[in-house]
Structure 1
Amino acid sequence: MILFTFNILNIEADCKKEQFISDEERLKISEDNTKAILRILDIHDVKASFFVEISLAQKLQNLIKAISSKGHEIAFYNKNSTLQEIENAKKFTQEFLEKQIRGIRQKDIKVPQEDLKLLEFNYVSNIDNADILFPFKRLKRDTQINEENGLSIVPESISPYSQLPYNDFVFQILPTNYYQSMVFETLKKDDFVLIYLNSWQFTDFKKYRFDIPFYRKLNSGKKMEDKLDALLSWINEKEMATSRMKDYIF
């Protein structure tokens, strides 16, 4: 099973001296990038899970409704929110969607699992930092879903052969053919491959001059859309199964 997931979060990077990008513009960039992802998923009839950064939940209400109406899962991404902020966002979103939010993803700051269980989350999908040296730092990890404190803990996927993780950076820099081979080989050994990308990776950095490392600009924007489109075409051609996180876990 292939689990496609997307993190919706604003770009935090500063701008280069000749350009200023307001918070409103950053939000619009995230919204436009997410809509581009949705168009590609619709073309290939693939359902995915979208992890919305907690502070954006109320600001992107219409986008969240659109994502959910297309059959995708809405979950949360906790960047640095307090437990109260997570609870408020969960209640607010569940009320206007009339659906339960089951999943949450965390990276640098992690709320204790006991507290997440009290907020009635069902699964946690934690991720690590991804930079140019990341693929060489951790070569072994558990790739099985485990139950802890009443929560399903979903680990990041890692190729058992290349030892590369399936994070946002690896997808961005690897040639499409190599990435496809990696997915194919991993599914021979593991039950699932969890793929996650960030909405900001689909930004046109020639238009919006953020001050980010050169390697983060490679294959971004339209090239990122093309890579996702090519991967989904290949998956459908090979008749590989895809799923939303909540459907696969439960």
Structure 2
Amino acid sequence: MRVVSLVPSLTEAIAATAPGLLAGATAWCTHPADLDVERIGGTKNPDVARIVSLAPDLVVANEEENRAADLDALRGAGVSVLVTEVRTVDQAFRELDRMLTVGCGLARPDWLDRAQAAWASQSPDSAVPAVVPIWRRPWMVLGRDTFAGDVLARLGVHNVYAEHPERYPKIPLPELVTSGAELVVLPDEPYAFSASDGPEAFPGLPSALLSGRHLTWYGPSLIEAPDVLRRQLRTA
């Protein structure tokens, strides 16, 4: 079977399970580091003609990360497309199982069981109110119904914008600072927040710099994500 992945998380999941299946992946698919497949553009601008030329049996995608127009173009060219929807940790496990076992025809991998076990014991006693910027200029934050928001909730972090009508609202910085948050969570993707770029905008508010891959990717990184993120949150 030949599979093209349009999502870094799904690329890593397939590579960890049956790397020989991957015929192509995006330029943003950085894990595993030694992945040697045809690169077919980005998640938002894949080269549809190049994908079709690879003659894949299946293209795997995500309803949030990939554009419907590109997926429709692939289907129009006769390519089978499996689209995942991942907005909670539990949904990630279900969708990964569906992609690997139904879509790719593989046995359920041991790493997926280990990842599910790692998250089964996450039940915080309390929650710290926080804002979670994902971009600046303009400032954007996690809103409702996001995978990263569910990850943080399971680790004892309450997103103060979790009930916002939008999933990734633009919020002026003065409003963020006065939102009632007791913590600012700054992941290093999609915007590369760092110790010198981000915390200075929230004077007097503790900042936690998190691994974006462990916060937003759903794949083998889920195994170590609880320990990695808890350790990073404790440094705030």
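Derivation of every value follows stated rules applied to the coordinates shown; laboratory data play no part. Please read these numbers as outputs of a predicted model, since none were measured by experiment. Cβ atoms are built from the backbone, for glycine too; each structure is taken alone.
Rank structures 1, 2 by FRET efficiency 1/(1 + (r/R0)^6) of positions 19 and 171 (r between Cβ atoms, R0 = 41 Å, to 0.05) and report only the one at the top, that is, the highest.
Details: 1: 0.90; 2: 0.50.
When FRET efficiency 1/(1 + (r/R0)^6) of positions 19 and 171 (r between Cβ atoms, R0 = 41 Å, to 0.05) is calculated for 1, 2, structure 1 comes out on top.
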If you work out FRET efficiency 1/(1 + (r/R0)^6) of positions 91 and 163 (r between Cβ atoms, R0 = 35 Å, to 0.05) for 1, 2, which one comes out largest?
2
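Out of 1, 2, which structure matches 4, 18, 33, 25, 12, 6, 1 when P(r) over Cα pairs in 5 Å bins from 0, in percent, for residues 51-114 alone is calculated?
Details: 1: 4, 18, 33, 25, 12, 6, 1; 2: 4, 17, 24, 22, 18, 10, 5, 1.
Derived from the structure labelled 1.
Taking mean count of other Cβ atoms within 10 Å over residues 59-66 as the criterion, which structure among 1, 2 has the greatest value? Walk me through the numbers before you get to the answer.
On the way: 1: 16.4; 2: 21.5.
Ranking 1, 2 on mean count of other Cβ atoms within 10 Å over residues 59-66, first place is 2.
Taking -11500 as the value of helix-only ellipticity at 222 nm (-39500 (n - 2.57) for each DSSP H run of 4 or more, over all residues; to 500) derived from one of the structures shown (1, 2), identify that structure.
Values: 1: -11500; 2: -8500.
The value was obtained from structure 1.
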Quick check for you: by relative contact order in percent (Cα under 8 Å, 6 or more apart), which of 1, 2 is greatest?
1
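When Cα Rg over 2.2 N^0.38 Å, for residues 99-202 alone is calculated for each of the structures 1, 2, which structure yields the highest value?
Working: 1: 1.14; 2: 1.29.
With respect to Cα Rg over 2.2 N^0.38 Å, for residues 99-202 alone, the highest-scoring structure among 1, 2 is 2.
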From which structure (1, 2) was distance in nm of label points 7 Å out along Cα→Cβ at positions 27 and 219 calculated, if the value obtained is 3.3?
1
